[in-house]
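Laboratory data are not the source of any read-out in this text; all were calculated from the coordinates shown. Predicted model, so just to flag it, every value in this text is computed and none were measured. Cβ atoms are built from the backbone, for glycine too; each structure is taken alone.
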Structure I
Amino acid sequence: MGFMERVKKGNTSSGLAALGNTFLALIKGVAAFFSGNGAMFATTMHSLADAVNQGFVFFGSVLAESPPSERFPTGFGRVINIFCMVAVIVVSVMAYETLKEGWHLFRHPEDSGNLWLNIGVLIASLIIDGAILVKAMKEITKESGEDQSGWIVTSAFKSAKKASPATRLVFYEDLVATSGAVFALIGVLLSQVFGFLTADGIFTMIIGVLMLFVAFRVGYDNMIGLIGVSAPADVEKKLTESLLEDDAVVDIYKIRIIQEGRTYHVEGTVELKKGFSLAEADDIKFRLSDKLMRLPEVADVVLGIIEDNGEKNR
């Protein structure tokens, strides 16, 4: 697979989010510089962190598409987890700076100007971050294979754990980015319209706390991904039922399904009906392996076969 083919297979949500947040960080930074508003500074830091993170994650998703090699026979699926952990560090640093600035503004509130500039930029942020969030939600339902007929928000939250690490990161970050723009808008209005100057610091700290939530949530997901986590119960049920559908299969002696990125590695032993010759049993094994490999979420299958031992495991 060539480099451009891997780029095309890279996580589109993170690529689009990186471009969108780069633009937002630029216009928010200009607004924060001219207005001196703390909430605007906080949301600028968030957009900057998002742009850096999602750029890293998109690059990682491209590398993760590299085919297995002799040295790395199981592929590069977990590379994306490493890049997401780097993104967590960036978010944590930005969150600390945001909290520090918010605490300073809370203790020493300052008047700020350029009300309409701030409002215009934050509305633009809501539109762009909202569009990226919707794109990430659609990507989640697509990657998880869930029915998209229901409300997309509910479906996205329900299925987020089945999506790729890159898509989950974009979803969580832009969920907080969209919420942060709303909080920043409230902070701007309270401080500049109603004269409640400490609101600037309060909402700046709220945005910082939301950024810490993203760092914790994404960090946890990718930590267990690096260690190696078993597939969700419904995925294991789907794959085992696919094996048991074959007329030659009596039972599944044991099976282990490991999630790696958004794909799964399957290792197991199936019990066949008694009476098959070795050649026939081999044909059945290859048939079952091929059946699983045809599923888009399965990356690798290693199956063993034994004769029915008379005990029911599945």
Structure II
Amino acid sequence: MSELRFVDVCAGAGGLALGLEQAGFEPVLLVDNKPVACQTLRLNRPAWDVLEIDLLDFVPDDYPKTYDVDLLSAGPPRVKSSATTARSETEEEQRLLEAAVLLTHSIQPRALLIENVPGLVTAPEFEPLRTFIRKELEHLGYRLHWFVLNAADFGVPQDRKQGVLVALKERHSDHFRPPLPTVEEHVSVGKALHRSMAARGWLGADAWATQALSVAPTLVGGSDNRGGADLGPTGTKKAWARMGVNGGALADEVPGPDLVVSSEMIKLTDSQAALLQSFPPEWQFAGRKTARYRQIGHASPPPVGRALGNALAEALGA
């Protein structure tokens, strides 16, 4: 079978695209509107064709190579309930998700993959959005599969639930099965970060790793319009505190040999946050610290993308 080809929109730092690449898919075009995210993509994959443009302005007719690809993938900003965020922000997130769905009309991929919040799959407040998606896709001959995955089940040291929509042309749909967990035991924060914590000779690294026995809370990239880099809301910070981590800010480097083990909590670096998203250590992120962390926090963990890619490849090859 020839290599499977895909278009990735709202590509961000490339987590989903990297996972799909690992599953044997070749990107023909990646689209994102953030300059720093496009820099990250080009930094790591100079051969990838990266287009910096707002998704609402993207016209596939101008890029004929996007036609009839095997897969259209999208990781649009996570849609929030209007009860928890500003109405204008919610509307923008929904517009981007709807725009990704509408691209199927012109691109006509054999499959569509969208990753977003778990609530998109079953929550009542998202029923109008699900109805819109069904109407747009079913009359084009797609059959829809909705499900929720937890990245921790795929070796990611993080409790990160993701709502997933997979839509396939009818002839492939019956062959698709959502990916099953790839690990029997979740990877703890201590195991994932022990080596990096000890990299500069911190004598407390072993003791810290021994007590950091759970997976990480969900990393949250936060809004581009406000605030600095931290590890999430109050409840998340409390969970980090139980593992000896100050979730209120990021460090510039990992602890050194002069750090005394005491009541002082350590801070993570953005590189360690990337490890918690299961990016390979060599994957580089463009921009300053806050911009790097936001890209990481917003990303889809590559192992989840790989598992989804393997499941899609099997269905499309059947």
Computing distance in nm of label points 7 Å out along Cα→Cβ at positions 141 and 189 for each of I, II, which one ends up highest? II
Given a value of 28.5 for mean count of other Cβ atoms within 10 Å over residues 13-20, point me to the structure among I, II it was derived from. II
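As an exercise: helix-only ellipticity at 222 nm (-39500 (n - 2.57) for each DSSP H run of 4 or more, over all residues; to 500), calculated from one structure in I, II, equals -10000. Which structure is it? Spell out each step's value before the answer.
Working: I: -23500; II: -10000.
Corresponding structure: II.
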Looking at structures I, II, which one was Rg/Rh (Cα atoms, Kirkwood Rh) calculated from, given that it came out as 0.98? II
Among the shown structures I, II, from which was the value 6.1 of distance in nm of label points 7 Å out along Cα→Cβ at positions 117 and 301 calculated? I
